[in-house]
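Peer 1: Just below sit the structures, each encoded as structure tokens.
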Structure 1
Amino acid sequence: MRAPLDILFLICCFILTADVLGPEIFGHGKTKDYPLWFWAGQQILHGGDLYPRDPHISFPFLYPPPAAILLAIPASFGKIPLYLCLSLLNAAAWWITAQLSNAMTGDGKVAPPWLAALPSIAMISFTFDMFDLGQPNLVLLALMLSGFWLLQQERPLSSGILFALATAIKVFPVAVLPYLVWRRQWKSAATMMIFLAVLVIAIPTPIRGFQHNLSELKTWYHGMVGSSSEAGFGQRDDQNWSWMNQSLIALTHRLTRPVDYNQDNPNKTPAYMNLLDLDFKTANWVVLGIAAVIGAGFIGVMPPMSRRTPRSDAEELGLLFCLMTVASPLARQYYFIWLFLPLTILVHRAAYDPRDAARKGTWAALAVAGALFGLALPFFPHGLQALGNNFLATAVLAGALGWHLLHPLEDKAVPQAGSLSASSSLP
């Protein structure tokens, strides 16, 4: 029964990899972020600088130094081996993500092949972006899911290492740390912080030199984390407030102050969607207020330790992934590949919840979210994305997960307090 899907998966991976390698082998070279990754790897190999000395000058490479060190290994063999390596990593991450998402739904069900494949089909446009753009978000998702799987298997040290690796590549997965602390996963949280220091300081030092690496870390921090103004943040002022960014920060600013959501394209007429006319500082306070309310809501629907079940742990993780996606300051279209786990959990609830009304309501939520995601298709105006179609789809999925958390089945509680439950074995 699985053979047709396995063949379809391999065909998709071949086509997506051909999209990457074809232009490089037969055309004028692959574009998007691939040449930048090769450049960063070469900078490491030849001892060059990753960032300008002045943090106010635009950075070509926005990631922390450990990401460039990882790129240097395949980049030492040339562009095609690097691009092939990145494509194979994305293919492996896709498979791992699909397998773990279906195994971590908490209902103990082994879904039939086409139902198990439904999230992959629904997420295919985001997966295409991972291959076409060369972005690592799918690999980061696989690392985070693997970390939580190991945490369920009572291997907190290994989980912390994977969380640290994801954070060292692209910083936004650090949002998992408060959750680990709240759920008293002390070993995993401590390991994450220790290994993050190893990845950021200890490993680059013999490769780059202590002073060179420290200088680059400072430059990167001031240019990426420490830079925030009315014009923008994180070295991409032309994208921060535009329709392309659907993070909580960007959407709130577009709604509360007059920022041009067409600022990414100077040839377009400026367009605004603000309902209020606040200044930059006040808008930031609104962001913090909304974030606090969302955080309190998340804590409110999380069951106490004594009432946790495999189902509630899965729904809690799904909700966490929703929040981490929109909490990133920059959440472009491809970031929403991180909704793979929430989507899979809700597909299982829609298929297997014994309550008829719950099944119908979950299917309805999935349909609404799918319609909202569809508004990103190129024939729709950018104004619909500026209004936050992906953000709203995430909110719908989060709301459905929250409903299931507040209306649990009478499952057997997690036997060991303080540990995440293992929901099922891998198929």
Structure 2
Amino acid sequence: MKRLLTVALSFFVWHSHAVAGIPIQHWTMDNGAQVYLIEVPGLPMVDIQLELDAGDRRDPAGLNGLASATAFMLGKGIQASDTQPAMDDNAVGEAWADLGALANANASNDRLSLSLRTLTRAEILDAAIALAARQLAHPSFPDAVWQTERERWVASLKEAKTKPATLANQAFAKAVYGDHPYGDETDEASVRRLTTALMAQFHQTHFRTCHAKLSLVGAVNRAQAQALVTKLLQGLPQDKACPALPTVPEVKALSQPQRLAIPFESAQAHVFIGQPGIARQDPDFLALTVGNYVLGGGGFVSRLTEQVREKRGLSYSVYSYFAPGMHAGAFTVGLQTRPDQASQAVEVAQSVVADFVKNGPTDKEVKAAKDFLIGGFALRLDSNKKLMDNLSNIAWYGLPLDYLDTWTAQVGKLTAKDIQQAFARHLQPERMVTVILGGQP
């Protein structure tokens, strides 16, 4: 019966917050952990997300993939304690299934995240938090499991090397980011160098309460959230202040254009054009978000689609986006086209971007973009999961606690001039990287 609860949890949503203010509570615990809470009393569930500055940018040189491997192996076994036996991979999975709760961990460029979703019924909640606490603080990193999973990872990397989109993405990232960790590639050689001993060392270094940011969304109040977080983190080192982690350098601006033509036998040429963009905390984030809807993020109503697809039939789809992180994530224009049309498609796309940076959008385009984005804003908040995504970003990037309440007003006051100036500050069309895989040199 409890296993059925897992399915039921997937359908729980809370609608009233979509049209009301969203009060966010924030405090710092005695052990240094920062806690962010949105109370959602309507449903007997809670989502918890713990995040650490232990993403891929923290991988040691030559050990690309260590953060991701550590996150993956967190749930593959738990050490024995004085009162509880060890648990292997199967036992951990069955324990979560019996509780009807969901738990997973993953690493992105910047952060390592552990997510938990459970009902708030006392016996289930207590057991779920206790299990997550053991998994977080005392993973066993079983070597036999890693040997198997490593071979699966290597096989997937080899398969990815046969896919033109993967190869084009890797070449683009390396050209845009240079020697910054955002451009590092996890390849077969680096994965084969990873060991469970290295994972245990990475865990010991980075899994500390003073590095932790926790976001909670659900039917718990502040006192309950405090108790849950205390129990969840009880097995980690309780240092209120941690030694500073090594500084990660900023992404370097491009000094000149670069064009990479990569031979590849395929029916379609994969094209990427771009450069380092912005960090998420940049004050121009919203102006660039609205402007990019006009440029290439708005699907069939975007300028790139109009010029590349509709007027010239050079590509079925063409798009642009910013990918901001703790550092300047890439601004990217992407499309696929026939190899013999690749050069023309690139020329048109580059022209559209250059014109947009120089002249910006029209007032009419800005109004349409703002109407769409503001009109759809409530849909970004219509479930606990979406609320969690927003809350965790507020926590991670240190955004204002009223960010969600003021978002529509901030977007609404943007003008065409604001957007043009923001694009001019951050994009240099004359110095962008262009990757064409499968097209003509």
Structure 3
Amino acid sequence: MKTDGRAPVAYILKRYPRLTETFILNEIRAMERLGENLHIFSLLPPESPPHHPMVAEVRARVHAPAVGLASKTAAIVRAHASTAAAAPLRYARTLGRALARTITSRHRSSLWRQFFRAGIVADQCRREGIRHIHAHFANAPTSVAHFAHLMTGIPFSFTAHAKDIYLSRPSVLRRHLEAARFAATCTGYNATYLRNLAPDLDPRKIRLVYHGIDLDLFSAGAEPQVRPQRAKSKILSVGRLVPKKGHEDLIAACASLRDQGVDFECQIVGSGPLRESLGAEIRRHDLEERVRLTGSMTHRELIDLYRRVDLFVLAPRIAEDGDRDGIPNVIAEAMAVGVPVVATDISGIPELVRDEQTGLLVPSRDPEALAAAVKRLLQDPSLAMRLSGAARALLGREFDLWETTRELHELMAADRCCPEHASAQVGALQEVAK
């Protein structure tokens, strides 16, 4: 990997690596291919294996938190002392802001946790000559990036996704949006919400940057083709076992398909807190021989599985607490392999699954409509082939990883995103001189 000569960029993630965040891993890989020198800050220890094989391709230095209370405390004290000594006025102002926010914060312990983490990030960024900080998710990682920016003057940006937007306080989101150099988000639906949340901001500050797909990983077998008629059709769904994924509706739709005489087997890949209750739903509908919960998989295993199924189905819904998906990456991955898709019409999904053009859309929480769309595609191979071919073409036009990452890369480029950075650094150096 060759860097482009600019100072490094820091990526702040809640946890790295993480099996369910392939879209971030792909972005990091693409950033490095574009010549960016990255430092990754993981706020939590990495997940236990298995990890995606692509993790081995990443060259960025990973800064993980210390382990053990004594080690964590010592690291925080050292970093904050160093940061305060380097820019005492900035540090004092940032501490004052944190104290002021404590008065109105509903999550005071979380606020101070992010402040303490930010001191560690700020100290390391100063030592490594970081020119820009980028956070993924608009909650804890962005709070850390924002505090680190206040402590150092290094500009920051963030990518907002789904849960982090709709479960965050609007006032907190507005504060981040106002302070950030730019905010990216992965759906037009999200971009509209954020622009309405902060109508006084220049709307160009909030940028639509889709999660890109590395089409080369899916090229084999992706050409549109009439899939062979099987005695038993194979249906696949992939997603964490959480309320917003709507797996209960898929299970109910499977019961309806069975009652209509459709012969199929359905595999639901993912892990999460609803595993027991979803298993109970499968038993309640007497579907043990047709519907299986198979746990998590690595990306490589999942790609192989996509190639062995007839239809991909996902039924997201808006959860009771407001949580919702953006555009689930697994939909794009299935399309990239050439699998026809049925999904629900919430959030940003219609931006990718365009009804009757690149897939079939149904209302959320409607198992009968879901069953009807599934049955239609299983029984009409020519329609399935037409939709999957159009879906693959759309991915190439609007969701190619290298193009979407290039857009983000250009936003982070020093001459575009950091016009005030030089003066901020001068101010910090003046403080040191004092």
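Peer 1: Assign the value 4, 21, 29, 23, 14, 7, 2, 0, 0, calculated as P(r) over Cα pairs in 10 Å bins from 0, in percent, to the correct structure from 1, 2, 3. Walk me through the numbers before you get to the answer.
Peer 2: Details: 1: 4, 20, 31, 28, 14, 2, 0; 2: 4, 18, 26, 26, 19, 6, 0, 0; 3: 4, 21, 29, 23, 14, 7, 2, 0, 0.
Derived from 3, not from the others.
Peer 1: Thinking of 1, 2, 3, which structure, once mean count of other Cβ atoms within 10 Å over residues 44-51 is computed, gives back 22.6?
Peer 2: Numbers: 1: 15.8; 2: 22.6; 3: 12.6.
Here the read-out was taken from 2.
Peer 1: May I pose another question? With helix-only ellipticity at 222 nm (-39500 (n - 2.57) for each DSSP H run of 4 or more, over all residues; to 500) derived from the coordinates and found to be -14500, which of 1, 2, 3 does the value describe?
Peer 2: Values: 1: -20000; 2: -12500; 3: -14500.
Computed on structure 3.
Readers should treat all values here as calculations from the given coordinates under stated rules, not as data from a laboratory. Being a predicted model, the structure only gives us computed values, none of them experimental. Cβ atoms are built from the backbone, for glycine too; each structure is taken alone.
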